[in-house]
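What follows is a group of structures, each given as structure tokens.
Derivation of every value follows stated rules applied to the coordinates shown; laboratory data play no part. As the structure is a prediction and not an experimental result, all values here were calculated from the model. Cβ atoms are built from the backbone, for glycine too; each structure is taken alone.
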Structure I
Amino acid sequence: MLLLSSAFSDQGIIPSIYTCEGEKINPPLEFMDVPSEAKSLTLIMDDPDVPKTLRADGMFDHWVVFNIPPTTCKIEQNKKPPGIEGKNTAGENRYYPPCPPDREHRYFFKLYALDKKLDLTHNATKKEVENAMQGHIIEQCVLIGLYEKGKGY
């Protein structure tokens, strides 16, 4: 399974249009080689580089989307994805753009193929989604984007 973006490469710079310094829209994503036995997909975008002085766990969850149909092969730029958008760290059910306060951060876009749909509501957090996925992950992949505020990408 593979997760790609036409906007940036793995370990590449996320263009500012997709950040708090730009239009704050989600980047385009493509899903490839999803296992045929998958019953649903989950997409999680998080940032593990948050200063511990701001968040004790050092993590900010930017996007949580679950119960994406397994036939989905892309999420268009600035489009609500199919499936259910759970709560991000800001408490919102949407894409929350990168906006690192201090330095370059890594943004992990993680795609999971599951053997079932998750029995959760739109109020589900990343932790609740991850707990519900336990024992049901068929395959997973990751795309990492980098961003530092004020660089003018």
Structure II
Amino acid sequence: MALYSEKVMDHFRNPRNVGVIENADGIGEVGNAKCGDIMKIYLKIDNDIITDVKFETFGCGSAIASSSMATELIKGKPVCEALALTNKAVAEALDGLPAHKLHCSVLAEEAIKAALKDYYDKNNIAYDAAIFPDCASCGHCSSENDG
């Protein structure tokens, strides 16, 4: 059995939505100090729909594949669906990740939530802080609310 699924290899070799969105409505950056992976997600949002999403990832093949798949899963979707995206859904959409690489799908989920939190903060949109539990305590997010 191969270590990585065909979907993981496809999204690693042919990542979707790579790049930067100038004047993004929300930007989220997260990292994992243990493995060195860094993900940055850019969102363009119109009428509560994610009309465009791009990413930049410095990391392993699983991190790149997770970023690519996560952007595919939220593009064109309402913000509420993007908020509901889990690392498990990202890993399942990739037909699985090795156990020691599951943290890559976690980073993808955290980066999307960090970008959405940034969008809410920039637009003074009220939200329940409980929907961003990782952002409130982990220190990964570069888009922390300056208060």
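Of structures I, II, the largest value of Kirkwood radius over Cα pairs in Å belongs to I. Which one of I, II has distance in nm of label points 7 Å out along Cα→Cβ at positions 11 and 43, as calculated from the coordinates, equal to 1.8? Working through the options, I get structure II. Set I, II, criterion distance in nm of label points 7 Å out along Cα→Cβ at positions 35 and 115: the highest-scoring structure is II.
Quick check on the output: -1500 is helix-only ellipticity at 222 nm (-39500 (n - 2.57) for each DSSP H run of 4 or more, over all residues; to 500), derived from one of I, II. Which one produced it? Derived from I, not from the others.
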